[in-house]
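*Asks:* The next part holds the structures, each set out as structure tokens.
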Structure P
Amino acid sequence: MSNEFMTDSQGRQVPVELVKEIDKLRDQTVRRIADEAMKMKEILAAFKKRIRDDIYTFVELSANQYGKAWGGKKGNITLTTYDGSYRLIVAMDELIVFDERLQIARQIIGECLDRWSSDARPEIRMLVNDAFQVDKTGKISTARVLGLRRLDIQDGDWQKAMTAITESIQISGTKRYLRFYERDGNGEYQQVPLDVSVL
């Protein structure tokens, strides 16, 4: 923002005297918070790297106590303080995608529902429709699709579709999560929220 103009969202230079005071105040508020957020992003990135290095250094040291090298960074790790008041968990989640066989399974399932017609319970049709809905990013919910395999349906075509779903699963990578927990007065571990998006 210059002294004489403010740039709007269309890239136009608007004279400051034509900008409403509430719009100026909104701009100042968001800019101030955004500046702090960008600084915090750098602090959190350094924090995450430091604690990751600390955890893996400790695990390697622990493995060395038994004359073994630590097997790698793929497994889950749980570390707890001596008094049990704090716990941290490093969890590895596999990123699952489906290949073209998922669409084949969807077609077979649709044919099953059509064939069953009035015999198909409405909740099954709802579960199937929900399973293949895409989210805002165009992704299908892995949990919902895999949840279809838990339905106890003995129809041969349905079983063929479930096999197609299973065989369509591809592991595209892994994602590592670090979670901190504090034990409360009841002895239960409560996660310490570090996600700024949760207010």
Structure Q
Amino acid sequence: MSFAGKLNPETTALVLIDLQNAIVSRETKPYPAGIVLERSRAMADAFHARGALVVYVRVLLSDFLALPADEVITRPREIPPSASEIAEGAGMQQGDLLISKRHWGAFAQTTLESDLRSRGIETVVLAGIATNLGVESTLRQGTGLGFAFITVEDACSTFSPEMQEFAFRAIFPRLSHVCTTQQVLEALA
């Protein structure tokens, strides 16, 4: 699909990465998590209004924190169940698809690919936190599976402005169309 300013709600899904309580409570840059939530909700509301698929992806933190890595994130003694719940401000509604992942990317060892294909989805509008981690991993995996992507720069954020700038300057334009929340809203109108 060439992004020509119009999105077909029958073949396009909005996929929002890791807008869960434990992630949105962290400091993010260049956009605060609250701004990412607002913009994601605006897109979700527009997708809902057009009958288009909205997918929320969350990471199961207890599994994720057990992954072997050189830079280990300090694991809390106990992870409350609410840590992996989608944040209230993200706009999740009954009927939205919820994908639980155990690694960075949303396609690895989940049903996301089959869920999208069974609904005739060809194009994914992608946003969330963290840009260069969960969002980028999902983008890389999904393009390898043949989905077209639109990444929404102002509805993504990470942990430093440099990480965001590098992802959107050097990586994302090679794998997707890059646009703003407003452009997505206009493309659905």
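*Asks:* Given that distance in nm of label points 7 Å out along Cα→Cβ at positions 88 and 128, derived from a single structure, equals 4.8, which label among P, Q identifies that structure? Don't jump to the answer; show the numbers that get you there.
*Replies:* Working: P: 4.8; Q: 2.2.
Value 4.8 for distance in nm of label points 7 Å out along Cα→Cβ at positions 88 and 128 corresponds to P out of P, Q.
*Asks:* Quick one: helix-only ellipticity at 222 nm (-39500 (n - 2.57) for each DSSP H run of 4 or more, over all residues; to 500) came out at -15000 when computed from one of P, Q, so which one is it? Each step should come with its number before you reach the end.
*Replies:* Values: P: -15000; Q: -8000.
Traced to structure P.
*Asks:* Once FRET efficiency 1/(1 + (r/R0)^6) of positions 136 and 160 (r between Cβ atoms, R0 = 35 Å, to 0.05) is calculated for all of P, Q, which comes out largest? Mind showing how you got there, number by number?
*Replies:* Values: P: 0.65; Q: 1.00.
Going through P, Q one by one, FRET efficiency 1/(1 + (r/R0)^6) of positions 136 and 160 (r between Cβ atoms, R0 = 35 Å, to 0.05) peaks for structure Q.
*Asks:* When FRET efficiency 1/(1 + (r/R0)^6) of positions 112 and 176 (r between Cβ atoms, R0 = 35 Å, to 0.05) is calculated for each of the structures P, Q, which structure yields the highest value? Don't skip to the answer; put the middle values down first.
*Replies:* Numbers: P: 0.35; Q: 1.00.
Evaluating FRET efficiency 1/(1 + (r/R0)^6) of positions 112 and 176 (r between Cβ atoms, R0 = 35 Å, to 0.05) on every structure, the highest lands on Q.
*Asks:* Still on this structure, I have one more. Ranked on distance in nm of label points 7 Å out along Cα→Cβ at positions 24 and 168, which label among P, Q comes first with the largest value?
*Replies:* Numbers: P: 5.7; Q: 2.0.
If we compare distance in nm of label points 7 Å out along Cα→Cβ at positions 24 and 168 over P, Q, the biggest value is for P.
*Asks:* Please state which of the structures P, Q yields 31 when relative contact order in percent (Cα under 8 Å, 6 or more apart) is computed from it. All intermediate terms of the calculation are to be shown ahead of the outcome.
*Replies:* Details: P: 22; Q: 31.
Of the options listed, only Q reproduces it.
*Asks:* Computing volume of the Cα convex hull per residue in Å³ for each of P, Q, which one ends up highest? Can you show the working numbers first?
*Replies:* Details: P: 276; Q: 112.
Evaluating volume of the Cα convex hull per residue in Å³ on every structure, the highest lands on P.
Throughout, read-outs are computed from the coordinates displayed, never taken from laboratory work. If you're wondering where the values come from, they're calculated on a predicted model, not measured in any experiment. Cβ atoms are built from the backbone, for glycine too; each structure is taken alone.
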